[in-house]
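Asker: Structures given as structure tokens follow.
What follows is calculated from the coordinates using simple rules that are stated; it is not laboratory data. All values reported here derive from a predicted model rather than from experimental measurement. Cβ atoms are built from the backbone, for glycine too; each structure is taken alone.
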Structure I
Amino acid sequence: MLTVIGNLKGGTGKSTVAFNLALWVLSNKRTVLAVDLDPQATLTDVIRVREEEGYSPSLELSQSLEEALHASDKYQEIIVDVGPSDLGTMYAAILAADQVVIPVPPSQADVWSTQRFVRKILELRGDREKPEIVGFINRADTHQAVRESDEAFGALGMIDGLRAVRPRLRQRMAFRRSFSEGLSVHELERRGKAAHELDELARALFRKSRR
């Protein structure tokens with residue numbers, strides 16, 4: 001299954017999500033290829049850090065959509081990080097996607113952007129079979145009394161064509177710290193809150209995956 005992690009806005013945490021999901025797939029004994037199509041190349045950078053530090057398992061990386069598609073029979077999951085600064089490449093990845101996952105920070109502006117993005121995905125696919133489009137709240141506030149995350153999730157549920165999943169990733173130091181070290185949150189702190197949140201999200205995203 002080819003999963004695109006994308007958003008029309010920058011700074012939504014998609015590279016961190018793509019990296020952690022790819023390592024989650026590996027930890028569950030499934031083959032995965034990480035594909036970095038974002039000109040900022042953040043996913044490439046963190047995988048290089050991981051290689052330099054000698055962490056295992058290693059994460060296979062491609063920077064070519066064509067290469068990834070040609071190798072699709074070798075992998076159970078292909079996870080693609082795309083950026084809004086190269087819309088042509090983003091749209092090409094969406095045309096090839098089985099699933100598009102949208103990390104959505106909890107703000108009204110991000111909800112509006114997500115609504116436009118979903119419309120664009122559906123427009124691009126036209127009469128072709130549509131990918132599953134999934135949205136989740138990323139960088140949610142850790143304080144229960146703050147309502148923005150719940151309100152944003154409710155708004156996501158009203159977007160036609162989008163499946164809003166309840167698991168969310170919160171604004172935790174573990175995500176920033178592990179990423180800077182080339183580790184997943186599981187590897188940094190297996191029993192931590194961030195690892196638990198990632199588990200719940202990954203199960204919601206990959207439960208239907210078959211090969």
Structure II
Amino acid sequence: MTLTTVIFDFGGVITSSPFEAFNRLEAERGLPRDFIRRVNALERDGNAWARFERAEIDGAAFDAIFAAEARALGHELRGADVLAVLAGDIRPRMVAALDWLKAHGYALGCITNNVPTGTGAGMAQTAEKAAAVAAILARFDHVVESSKVGVRKPDPAIYRMACEALGVAPAECVYLDDLGINCKPAAAMGMAAIKVAGEEQALRDLADALGIEHGAF
């Protein structure tokens with residue numbers, strides 16, 4: 001089946017990975033590297049982070065519950081401090097790729113696990129960043145946000161929502177995400193899944209998947 005649609009994760013693909021910001025915060029606070037990821041891996045579907053991504057709790061509850069989870073692992077860190085560094089930096093070449101794909105007739109989708117904090121799907125903390133992210137999101141034909149639909153990746157339901165909204169079969173889609181656990185359901189459904197480790201690699205692998213020349217975008 002011809003590939004007609006490209007579906008992107010947002011944080012870690014269109015923007016720099018929030019894990020980079022988490023590591024900087026950990027270094028500033030004298031916490032073990034990847035400590036925040038360890039907290040967020042507790043009871044993977046029932047921890048504070050997972051519940052916040054489904055908008056089952058508000059920011060105040062997340063702040064308190066995350067702090068308790070961190071304390072249980074031996075360190076002090078408030079959830080609010082994590083949210084303050086969450087929004088990543090926009091990757092201009094990925095935005096240029098969106099424009100190229102759109103101009104060449106590809107449909108564009110976005111599936112993002114996000115939380116109801118900041119402004120918009122990108123969880124921006126400033127008006128300037130919110131405007132920049134909104135301009136990027138306007139390029140997509142459809143955006144699925146976990147905090148709005150109450151389902152988060154890697155639940156297969158959120159990928160089906162995107163395909164249904166875009167009017168395409170999974171086999172018509174390329175899917176890009178920086179987490180392997182989120183690529184697996186996409187691949188299982190028949191999408192051409194690309195695990196994003198960096199901007200250059202992602203664009204090269206996307207070009208290969210679509211059968212276009214490297215450097216086209």
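Asker: When distance in nm of label points 7 Å out along Cα→Cβ at positions 71 and 167 is compared over structures I, II, which one is greatest?
Answerer: Numbers: I: 2.5; II: 5.3.
Answer by largest value of distance in nm of label points 7 Å out along Cα→Cβ at positions 71 and 167: II.
Asker: I've got another one for you. Have a look at I, II and say which one yields 2.4 for distance in nm of label points 7 Å out along Cα→Cβ at positions 7 and 63, as calculated.
Answerer: Details: I: 2.4; II: 3.5.
It was calculated from structure I.
Asker: Using Rg and Dmax of the Cα atoms in Å as the calculated read-out, with 16.0, 48 as its value, let me know the right label among I, II.
Answerer: Numbers: I: 16.0, 48; II: 17.2, 52.
Answer by label: I.
Asker: For mean count of other Cβ atoms within 10 Å over residues 79-86, which structure out of I, II has the highest calculated value?
Answerer: Working: I: 22.1; II: 18.9.
Once mean count of other Cβ atoms within 10 Å over residues 79-86 is tallied for I, II, the winner is I.
Asker: Related question: Name the one structure among I, II that mean count of other Cβ atoms within 10 Å over residues 39-46 of 14.1 was derived from.
Answerer: Matching structure: II.
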